[in-house]
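What follows draws every value from the coordinates through simple rules; no lab data is involved. All values derive from a computational prediction rather than experimental measurement. Cβ atoms are built from the backbone, for glycine too; each structure is taken alone.
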Structure I
Amino acid sequence: MLPVAAAESPKPASSASAPAAELSVADALVLGLVEGVTEFLPVSSTGHLIIANHFLGLEAEEPLLGTDGRPLYYRAPSPQYPQGVPLTIKQAADTYVVVIQFGAIAAVGILYWTQLIAMLRGLLGRDPAGRRLLINLLIAFLPAAGLGFWLHGWIDAHLFSIPAVIVALVAGAGLMFFAESWRRKHANRAAPPAELTPKQAAGIGALQCLALWPGTSRSMTTIVGGYFAGLDPRRAAEFSFLLGFVTLTAATVYKSYKGGAAMIQVFGWSNVLLGATVAAVTAALSVRFLVGWLTRHGLAAFAWYRLVLAAALAVLLALDRL
């Protein structure tokens with residue numbers, strides 16, 4: 001998932017630690033499960049979390065108050081926002097699902113620790129391949145990071161909706177079918193991602209920008225980018241996971257710094273830790289599954305899943321059930 005909406009630092013409502021609103025254990029489990037399972041699969045974690053929030057009733061727009069009755073802020077009063085923007089359940093839930101990405105990040109760190117150590121050694125000048133991999137990841141990271149920072153407000157206001165997710169699910173499925181057909185007609189290299197050229201890494205990064213549209217899938221765009229760069233499915237997935245480690249770490253740290261305090265006041269620490277733990281376990285299983293599946297079967301099954309999900313959502317929307 002590429003989160004793009006960042007909250008301003010809120011004014012604490014009080015020093016009390018009691019949550020200002022209710023997030024049940026079941027809600028925390030569901031959100032952690034959805035985040036962990038979908039974060040690294042090419043199906044869009046953001047799209048699934050938007051759907052999950054809808055069905056869990058976490059879309060309320062009423063302003064929240066702290067334990068002392070003072071308002072909590074999504075954007076604190078400032079010259080740009082003289083009255084401030086009050087915090088709502090929806091905004092707190094959006095921050096929650098970003099913060100629990102720490103669990104998914106930890107899963108990749110554990111599964112790919114040798115590559116992370118190689119990059120650290122490369123940074124110290126002791127591993128040339130690790131240094132090349134680190135440079136490639138940074139090159140691929142920058143396009144979406146810059147564009148997301150510039151457009152996050154517009155995307156948050158206009159694209160975080162189920163109709164927008166439906167469009168992205170269908171468009172992404174079409175791209176996946178095309179990429180899979182392209183891959184089968186061209187030779188793939190089993191070379192490690194460190195052997196990518198800076199131009200190829202930049203191309204993967206450019207495709208990752210498409211994932212700023214909720215429902216597209218960061219994992220899908222970077223795996224497809226790896227295909228077009230000539231990587232085989234396993235190596236394309238590896239580069240996607242490592243790029244996700246960098247992208248998600250940056251987004252989660254930034255979102256936690258900007259909106260984490262208000263989110264904790266709303267939901268409390270225990271549910272955050274529970275969601276992150278569930279996300280870590282399920283993300284590890286998801287990564288293992290995806291590498292094996294892509295090697296044997298490719299992306300087509302995930303593209304069909306996206307089309308089925310889009311059709312189901314469109315029907316529910318037409319029946320006014322969403």
Structure II
Amino acid sequence: SDKNFLGSGINGSIGFDVSKVSTNYNLSFTNPKLWDSPYSLGFSIYKKKYEYTKFTQDQLGGSLTLGREFLRYFHASVGVGYIDNKSESNDNNLTVSYGETTTTITQEVIDLFYGDKYKKTSLFANISFDNTDDFYTPRSGFIAGVNMEFASLKGNGSDVNLTKYPGGYGTYVKTSAKFGAYYGLEDWIDYDLILRFKARAASIDGKSGEKIPVAEKLFMGGIGSVRGFQSYSLSPEENGLVSGGKKRFSTTVEASVPLSEAAKMRLTAFYDYGMIGEEKFSEIKRSSVGAVIEWQSGFGPINLVFAKALDDKVGDSTSTFEFSMGTKF
């Protein structure tokens with residue numbers, strides 16, 4: 001990143017976020033003082049690829065954001081976004097058992113369920129609060145934020161089961177919120193122990209008779225929700241096919257201690273708990289424990305996650321190790 005790109009005062013950055021199941025690249029420019037005003041203007045383009053358990057999602061998109069800081073710790077922004085999405089099934093014909101009955105789901109049905117090609121235009125608004133004392137390793141303060149996205153999808157009707165979704169691709173509203181609290185105990189116990197509490201929630205609301213693609217819905221598992229389960233592997237199902245949820249909540253409690261101060265490495269123990277569902281949050285519940293080696297490298301934060309699922313069920317995809325680079329919060 002460059003805080004003064006070509007001497008213009010504009011912040012420019014090239015970023016990437018890599019994990020076992022996703023690869024994200026982005027290029028962004030932000031003018032923090034638009035025309036010497038308290039407003040900021042940002043532009044970004046990005047390419048993302050996600051490997052879900054049942055399908056692969058490729059996105060190419062961009063956004064334009066206007067923001068403003070106020071009351072010292074608050075920031076609000078509004079913006080527009082555009083995404084060209086292509087999703088493809090990872091499965092061939094599937095055999096699904098219901099008691100003593102076995103049903104084969106054909107490739108045509110699977111492709112119609114997961115194979116979405118559409119363009120998304122969205123308007124979004126965000127308000128956030130952050131009074132933490134450090135960007136990467138806060139020892140005091142809070143982070144909170146709420147984001148709302150109003151999205152409209154346009155695509156080929158041949159990708160949609162029009163019998164089930166006569167309205168084809170439609171519109172939806174996605175609301176997400178996050179909260180984090182950080183407390184360092186060094187002043188009390190003369191040791192750099194940091195306690196953290198984090199929570200996230202999200203919901204999606206659409207119109208009856210219109211399709212919300214599986215790739216736009218919510219999934220749980222992995223870094224950012226419940227570690228110990230494969231990323232994006234926890235989801236409601238529809239006729240044996242992973243369908244994504246419309247409501248999700250996850251929380252984590254962590255205790256972090258220094259591993260090597262010279263190398264900026266820490267060891268963190270955690271407990272994760274999460275819920276996801278189609279009609280209500282509590283349809284699927286999972287939890288896990290584990291440890292993370294956190295390293296603030298010169299290339300950005302690197303996390304090595306060792307996890308154990310506590311209440312996995314038959315059919316769950318668990319994971320004892322995960323790697324991520326570039327992830328914060």
Structure III
Amino acid sequence: HRFSYEQAQQVMNEGKGVFLKELLLLNELSKKLRKARFKNGAIAFDTEEVRFRLNEEGVPQEAYVKVRLEAHMLIEEFMLLANKSVAKFIADKGKEKEIPFVYRIHDLPNEEKVVELARFAAELGFKMDISTPKAIARSFNRMLKAAKENPALKVLEPIAIRTMAKAEYSTENIGHYGLAFSYYTHFTSPIRRYADVLVHRLLFKNLGRRVFRTDKATLEDQCRHISLQERKAQSAERESIRVKQAEYLEMHIGEHFKGRISGIIAHGFFVQLLDNLCEGMVRFDSFDEPFEVDEGRLKVVGRHTGRVFRMGDEVTVIVVGVDILRHRVDMVLDEGEG
């Protein structure tokens with residue numbers, strides 16, 4: 001039997017349907033795995049994803065935030081467990097003499113960025129403990145929990161993500177900081193990720209009593225290549241989302257939206273709309289005064305009035321222009337603001 005996430009969720013919600021007992025048991029297990037992970041120092045980043053409802057011509061009719069179901073988290077925990085188990089199996093087998101393998105690694109956060117984040121969090125009234133990597137992880141989790149209660153702290157989430165190192169593939173295992181795993185790889189998706197294909201091949205050749213050692217330098221080159229390709233794919237995905245957001249907002253020029261300041265650069269600040277995560281820019285030259293950007297790009301101050309805009313501030317904006325080719329959306333602050 002095959003379920004979609006929605007079907008599995010429906011069975012669990014309604015308490016009736018095919019494989020109910022098994023689904024509830026798996027769900028209970030996944031919650032225990034999740035709890036153990038966080039107790040061990042994993043970080044609970046649940047980033048929101050934007051989705052589009054397209055018409056037959058591929059033009060977005062609606063932009064919305066994807067709902068994360070319990071069924072999604074159930075599958076996620078068992079995928080993490082599978083990936084971790086495969087990595088540990090190879091590492092244990094190669095204890096006496098290393099078996100070169102593709103690990104998914106995640107380094108500690110950038111120290112300077114963490115200090116900057118802690119300074120800004122303190123300005124918003126949230127105190128972080130950044131004394132050790134585990135303390136940082138605990139602080140992140142407290143912050144993410146607090147942001148659910150206090151929308152003003154929600155802005156700390158994207159900044160916290162930016163302090164993180166990028167996860168990548170390597171033959172040198174340093175563990176995975178964000179998941180709090182000593183061993184981790186990508187094994188579960190060979191149909192869509194080449195790393196998983198390599199992992200399947202290496203695992204197969206090391207099952208049972210067999211031991212296979214590939215050339216480590218060649219494998220490291222492959223790891224570097226797939227890490228680079230992954231970054232290119234992520235960049236293309238982000239760009240395609242920006243194109244669709246621009247297409248969507250082109251149909252809403254002149255309309256008012258509530259949003260949150262999501263980024264600050266030299267000539268303006270980005271605003272992410274609350275309902276659909278679409279992003280645009282409010283330029284400083286649309287105001288009657290120049291603005292000074294603070295060193296960490298976390299706030300700006302009006303030179304004449306002392307007016308302050310901070311990352312995370314909620315604002316109302318009007319969409320005034322869209323350039324689809326450049327994926328650029330121009331906004332101005334609603335004059336009723338401030």
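Computing log10 I(q)/I(0) by the Debye sum over Cα atoms at q = 0.08, 0.12, 0.16 Å⁻¹ gives -0.36, -0.80, -1.33 for which of I, II, III?
Numbers: I: -0.36, -0.80, -1.33; II: -0.42, -0.95, -1.60; III: -0.50, -1.06, -1.44.
Derived from I, not from the others.
Taking distance in nm of label points 7 Å out along Cα→Cβ at positions 210 and 290 as the criterion, which structure among I, II, III has the greatest value? Could you put the intermediate results ahead of the total?
Details: I: 1.5; II: 3.7; III: 6.9.
Going through I, II, III one by one, distance in nm of label points 7 Å out along Cα→Cβ at positions 210 and 290 peaks for structure III.
Among I, II, III, considering only relative contact order in percent (Cα under 8 Å, 6 or more apart), which has the greatest calculated value? Mind showing how you got there, number by number?
Numbers: I: 34; II: 11; III: 16.
Between I, II, III, the highest calculated value is found for I.
Here mean projected area of the Cα convex hull in nm², for residues 122-273 alone was calculated and came to 10.9; which of the structures I, II, III was it taken from?
Values: I: 10.9; II: 11.4; III: 13.9.
Going label by label, the one that fits is I.
Quick one: helix-only ellipticity at 222 nm (-39500 (n - 2.57) for each DSSP H run of 4 or more, over all residues; to 500) came out at -23000 when computed from one of I, II, III, so which one is it? Spell out each step's value before the answer.
Working: I: -23000; II: -1000; III: -13500.
It traces back to I.
Taking mean count of other Cβ atoms within 10 Å over residues 202-209 from the coordinates of each of I, II, III, which one would give 12.4? Show your work: numbers first, answer last.
On the way: I: 22.6; II: 15.0; III: 12.4.
The read-out was computed on structure III.
Out of I, II, III, which has the highest value for distance in nm of label points 7 Å out along Cα→Cβ at positions 138 and 250?
III
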